[in-house]
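Down below are the structures I want you to see.
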Structure I
Amino acid sequence: MISLGSIILVIIAIAFSWSMGAHYTGACMGMPYATGSIKLRPALALMAVMTLIGASFFSHHVLIHVGHGIIAGQLSEIGAIATIGVAFALTTLFTQLRVPTSTIQILVFCLIGAAMSLGLGVRWNAIMGLVVLWLAAPFIACGLGYVLTRVFDRIPPLGQGNAAPLIARLLVIVGALASVAMGANDVSNATAVFLSLHLTGPLLAGVLGGLGLALGVLTWGRPLLERVAFDIVRMDRVMATAAQMVQAVVILVAVGFGYFTSMNQALIGAMAGTGFARGRQTIRTQTIFGILRGWVIGPAAGFALTYVAVWALTAAAGNPAG
């Protein structure tokens, strides 16, 4: 029989998926929308479908890695509820403020806070591997963005004005690929704890989280989509296609090895690379500093708030942590 705590956890996890779906609309479809390659409603509808596909069928390695590879020991229901609840609250706050952040980094540091509050071990080797990936991904994306833009500029049809419809369609396809990558990469933030508590297997965890992601895209995706499209991006369609393609490739390669990394960091690194290739300023500096602050504040807040929340909830239940 499913406990009340498990029901609460499932509700919070789906709510977190919903919040993430809204949060990553800009990272997936901001480029096609910014360049006029697709309109608002079709962009959100396409992203919702492709995100659900990615979460349902391509997320299993990452779900297993996050569900069993971060904490050494059995996470309690209280620990799982606090972890997902804090991550959901912080992601929703950043979305409300229209500041892209890394929900992955927030989630991992929430897990660390829960583990330390409960006296469980943390697999620090796995954490260090993730940190190295997080640091490397934007630079790899930057280099690939530079190279791919140079390659596209040397393909004659792409440099001609009559190729605009072709580039627009290509950019929409790449945005759809990025949406698949987002579903595969980020659904584990919300539902990997289902595996930790042996509530579901990877397939059901992916489907449930994917439905939440898709709902978030459709119901609350517009603010971050417009934030990336109009406040950050200064790119033509060729540059946007290169940046979005690089982002999707970097994320999917990481997912293929069972790792997850930041959609926003990969995209912004790729955008910077396309700018270097053209000798142009593609990203507003002031906006980037705001995003960097979000990347620092989010994980730190996640750790601290989850540590305190687990301690408080466990004490209230009459079984003090530690």
Structure II
Amino acid sequence: MTSKSRIFSEVDFEQEGKQQGFLRLPHSVHRSAYGWIAIPIVVIKNGPGPSVLLTAGNHGDEYEGQITLMKLCRELEPAAVRGRIIMLTAVNFPAAIAGLRTSPIDDLNLNRSFPGDPDGSPTEVIAHYVERELLPISDYAIDLHSGGSSLMYLPSALIARATDDELTGRQLDILKAFHAPLSFVMSPREDRTMLAAAQRTRVAAMGTELGGAGSTSVQSLAVAERGVRRVLKHVGSVPEMEVGQELIPTRLMEVGGSDYYVHSPDYGFWEPLAELGDEVRAGQTAAAVYCPETPWREPVMTQFDRDGTILCKRVPGAVHRGDCLFHLATDCP
């Protein structure tokens, strides 16, 4: 296996000014023997300063981040920038074009594919390029997500708790600067995400969960656009960036282990017995799951395993056993 990416960049990351083009991911298929997947990229560089990586479309059915970066890449010009800003508006381009969480080419979830493989399938090659080529030349990273087609979140931002306090502190700094209505710290649970890749490369990174339900809203887009602008101004990347009026303080929360999540205990149609934003108690009934094949049967009930605030709720009414129905957050001590 080679350690060098097979992706070719049309842009020069060290060149001053504003460049737009494509990352060319070789993809030989029946339709196109010598073809490549074109992943859009915009790089703006102007003298010394921080290097910031902005990504959206990690999951293709999450639109707030993609729209935010499409606006920003047209608006920003080199004179306003200090350092370098790298924007990937649709980092998993095949998934973004299809409007799917996973790639239609290899059925892989990019945010469960790091550190990737330069000789692997397209999603693995993208993950490898981000971790080995883009994160090492970045000081900060924001990976913009929402709940996609299957989940709905209260608009929020997050970091993954690092193994050392110094990196966690740098991440908390940009999380607070983003200033989402809710901000939460994830306990370490998964090493295949982009935030985990950023920690391996010592990049201060944060993510978002801006809404979801396979759509957008005025509120979720406003949180996304204002938050990215606040971070760019805060780190000195765009010192004169307009960020709008001050908001109320962000509510800082945490998401811990498996007891923060409620999953469907059966197959069927689910009835939620609580809503987004509700404060719930351990032992409280969370949902009922009804079997359409045996409508006379009593529904299967499930409950919350701990106290907390409902941060996320499933969207589709049909469920399989193991589907996430809710997850909670609790206030940081």
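When distance in nm of label points 7 Å out along Cα→Cβ at positions 9 and 225 is calculated, the result is 3.4; to which of the structures I, II does this value belong? Walk me through the numbers before you get to the answer.
On the way: I: 3.4; II: 2.9.
This figure was derived from I.
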Comparison of I, II by Rg/Rh (Cα atoms, Kirkwood Rh), for residues 257-296 alone - largest value held by: I
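Suppose you compute relative contact order in percent (Cα under 8 Å, 6 or more apart) for every structure in I, II: which one lands on 15?
Numbers: I: 38; II: 15.
Computing relative contact order in percent (Cα under 8 Å, 6 or more apart) on every structure in I, II gives 15 only for II.
For which of I, II does helix-only ellipticity at 222 nm (-39500 (n - 2.57) for each DSSP H run of 4 or more, over all residues; to 500), calculated from the coordinates, equal -26500?
Working: I: -26500; II: -6000.
Answer by label: I.
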Origin of the value 19.4, where Kirkwood radius over Cα pairs in Å was derived from one of I, II: I
Entry that produces 16.6 once mean count of other Cβ atoms within 10 Å over residues 17-24 is calculated, selected from I, II: II
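Read the figures in this text as sums done on the coordinates, not as results from a lab. Treat the numbers as computed from the prediction; the structure is a model and nothing was measured. Cβ atoms are built from the backbone, for glycine too; each structure is taken alone.
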